[in-house]
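What follows is a set of structures for review.
Read-outs throughout are calculated quantities, based only on the coordinates presented, and are distinct from any laboratory measurement. Just so we're clear, the structure is a prediction, and the values are computed from it rather than from any experiment.
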Structure P
Amino acid sequence: MEIAYVLVKSEIAHEMEVLNEILKLDGVKEVKGTFGLYDIFVKIEASSSTEIQNIITKKIRHLKHVISTSTLSVIPEQGGT
């Protein structure tokens, strides 16, 4: 199982709309609103890195009111439980 974390920047006043749309996507396991440079924190789990890439590039980035994303890929050997 591959895991990635995505930081999403959305248009002002559309954070909840974007958050709710992201929640509907297959592979999305967790979504949280955040303060700071990014507005939304997303945890994605998928069977391959290609599937994660497709979720980010073909789904999240195409949502209305999404300005940008930044992806943090997990290094499996450096994870704790």
Structure Q
Amino acid sequence: MSDQQPVSDQQPVVLDALGLNCPLPLLKAKQALNRLESGQILQVLTSDPGSVRDFEAFANQSGNEIIEFIDQGTSYQFLIKKR
């Protein structure tokens, strides 16, 4: 029996992109997703309002899934599941 947790039970990998402007939050997220295995979750924190549009377009083009989006007024949080 394996002692590894199922991917869905793992804690997300956190990417703090607060204070970074377009296109840096998306570029850093792409790099982080490239290091993850399929099914893993990336949590992205950003303060760039343009990232909302950017991440939606990226998810549609890449096949990765935004499983949660939280608009906190001055910051945004995305949970992205790698395909």
Structure R
Amino acid sequence: MPVSKGRRKPKRAHAPTTTPPKEDKTSPKWYAALMFSLMAIGVVVIILNYIGIFPGGTDNNYLYMGLGGIAVGFLMTLWYH
């Protein structure tokens, strides 16, 4: 029984022998400071809201601002290197 030769692959023109060097991704120092300060300010705003220091008593808008600051701080951790 005859044996099939199979399909031959064309030769590549020139394959690169080395990979390009990878860059080290590092975040600037202000990014980490901003990230942690947003979370801390959010916690402080929530505590001050429950104490009742802000005008208007314990208003939910201050609570939402505090939770928003914490959420933005945690979202910033996703892109921190």
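A few comments on the model shown:
- Label whose coordinates, when helix-only ellipticity at 222 nm (-39500 (n - 2.57) for each DSSP H run of 4 or more, over all residues; to 500) is calculated, return -5000 (choices P, Q, R): P
- Value 31, calculated as relative contact order in percent (Cα under 8 Å, 6 or more apart), assigned to which of P, Q, R: Q
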